[in-house]
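Please go over the structures that come below.
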Structure 1
Amino acid sequence: MRVGLLADTHDRVPAVAALANQLAERGAEILLHAGDYCSPFIFAALHAVNLPLVGVFGRNDGDRDGLTAAAQRGLATELFVGPHSLVLEGARVLLVHDLAEAVDRSLEAHDIVVFGTQHRQETKTRGDALLVCPGEGCGWLHGTPGAAILDLSSRQVEFLSLSGPEWAT
C-alpha cells in the first residue's frame, strides 16, 4: 500500500491541490494529514482526488467544528485529536502533529509515526519505528511546498516538492 503524507498545509489551496494530485498520480491509496489545515476550505483540494483521508488537528486549527464539518463532506474523511493510532495493511501507524504530544513508549510501539509541525522533510528512527515528517504542504516558511509518499511494505519514503517560480514565497 502506498500512503500519501501531508502536514502543515496552512490554507495554501493551490499547493495542496497540486501535492494531492501528485500523491494520487503516484499511487497513493489513502492520505494521512498531520495537522495544521487552518481553515475548512482546504478540504476542497484534498477531496478533489477522491482518496480516503485520516488526519489529526494541529495547533493552528482553531475552528475544529468547521474543519470537522468540511472534512465530513468528502470521501471517508476522519479527523481526530492527536495522537491517533490506526492500522494500515498490518502496520501500526501513529499520526501526531507534534512529536512532543506522544510519549516515547507510544512512538516506539508503532511501526510508522507521521508527524508535522517542524515544516522540514525528514525521516528518522526511534527504536524500530520509522518517523516521517512530510514537510510543509504550504511552503510558507521554507519556500517549497512538500509532501511524501510511503510504501508500507518496503517502508521506503519518497519526498515530493513543488518547484518553479509560482511556488516561491
Structure 2
Amino acid sequence: MNPAPLASATSARPAMPAAPSPAAEVVNEFLRLIMLPDPVSASRYTAPGMRIVFTGKRAMREPAECTKFNAGRYKWVKKRIERTDVVLASPEELERGETVVYSIGSLYGEWPDGRPFEGNRYVDRYVVTNGLITQMDVWNDSAEWMLVHAGLVAP
C-alpha cells in the first residue's frame, strides 16, 4: 500500500478569510457609538468596573468620561478605522473568557480653534471578556501635533 502523496505548496488551497470575531464586532460597534458621540448606547458594550486609560495615563471608568475628555481636546473628532486585529489568546486569557482586540487607524476632525486635521494615528487596545469590554487603552499622536502647533517642537 502506497502512502497518500503530500500536498505540494502549489496545490494547497488558499486560506479562507476568517469569520468576523464577536469580540471585534463588539469593539467596532462600541467605537461607532462613542464617535457619534453616544456614550449611553456605547455603555451597552462595556462591563461594570471597566478600566479605561487614555493618552497621558488618564484613568477613566465609563464612556461618558471619554466623550467629555474629547470635547475638551477637540471641536469634534472621529476615527477612521483601518483595521481591527484580534490577538491569539493565551490559555489563561481563554480560561477567563478574554479576547484582546486592537483597533488601528487615524483620527480626523477639528481642533478647538477650528483648524481641521486628519491622519492623526491612533492605536486602541481592548480586552473583551465574555462579550463586554473590560479594559480600553488609548494612544494617539494628538499631543505631538499640539506641541508642533505651539512651536515647542519641530515638525
Structure 3
Amino acid sequence: MPLPLPDDASASPGLAAEYAAAREREGSVMAILRAMGPRAEMVRGFLALADAALYGPAALGRRERELLALATSEANGAAYSARVHAALLHELGDAGPRDEALVAFARRLTLAPREAEEAVEALRAHLTDAEASDAVAVVGLLNFANRVALATGITSADDLP
C-alpha cells in the first residue's frame, strides 16, 4: 500500500501555504508536490531545485532540459513524470540537433549510474561544460522526483484542483 498523500484537510499550515502558492502559480497542486510528503520544507526545497535546474536561466536551453526530463522519466518507467514532461516538451517545439546525444546521456546516467563519468565525457562532445553541468543537474533532479513518484504510486488523478 502506498504512503498516504497529504491533502487540504491533512496539510499543516506550512504545507497548506505551499499548496495555495501552487494553485496561484499553476491553477492546481500537482501530485508530485503531494508525493513529497507532509513536510513543507521538502516541497519548498524540491520547487527551488526544479526552478533552478529546469525552468530558470541556464546554459542549456529550456527545450533540451525538458527532453532530458522526459528521457529520464521514460528510462525509469515513471509514467506520471513522463506524461507531464512530454506535454511540456510538446509546447516547446521541434526536435533539435543534439537530441539523440541528450537522450542517450539521460538513459545511460539513469540506468547505469556507475558509468556516469563516461556518460558525461560522451556528452561533452556535443555540449559545452556549462551545458553538460546543466544536463547532469536535470537528470539528477528527475531521478529523485521519479523515485518519489514511483514510491508513492502517484497518477494524474492525485493532482488537486
Entry that produces 1.34 once Cα Rg over 2.2 N^0.38 Å is calculated, selected from 1, 2, 3
2
Identity of the structure behind -5000 (criterion: helix-only ellipticity at 222 nm (-39500 (n - 2.57) for each DSSP H run of 4 or more, over all residues; to 500), calculated), options 1, 2, 3
1
Identify the structure, out of 1, 2, 3, from whose coordinates relative contact order in percent (Cα under 8 Å, 6 or more apart) was calculated to give 24.
1
With distance in nm of label points 7 Å out along Cα→Cβ at positions 56 and 96 computed for every candidate in 1, 2, 3, 1.9 is reproduced by structure 3
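Bear in mind these aren't lab numbers, they're just calculated from the coordinates by the rules spelled out. Values in this document were obtained by computation on a predicted structure and should not be read as measured data. Cβ atoms are built from the backbone, for glycine too; each structure is taken alone.
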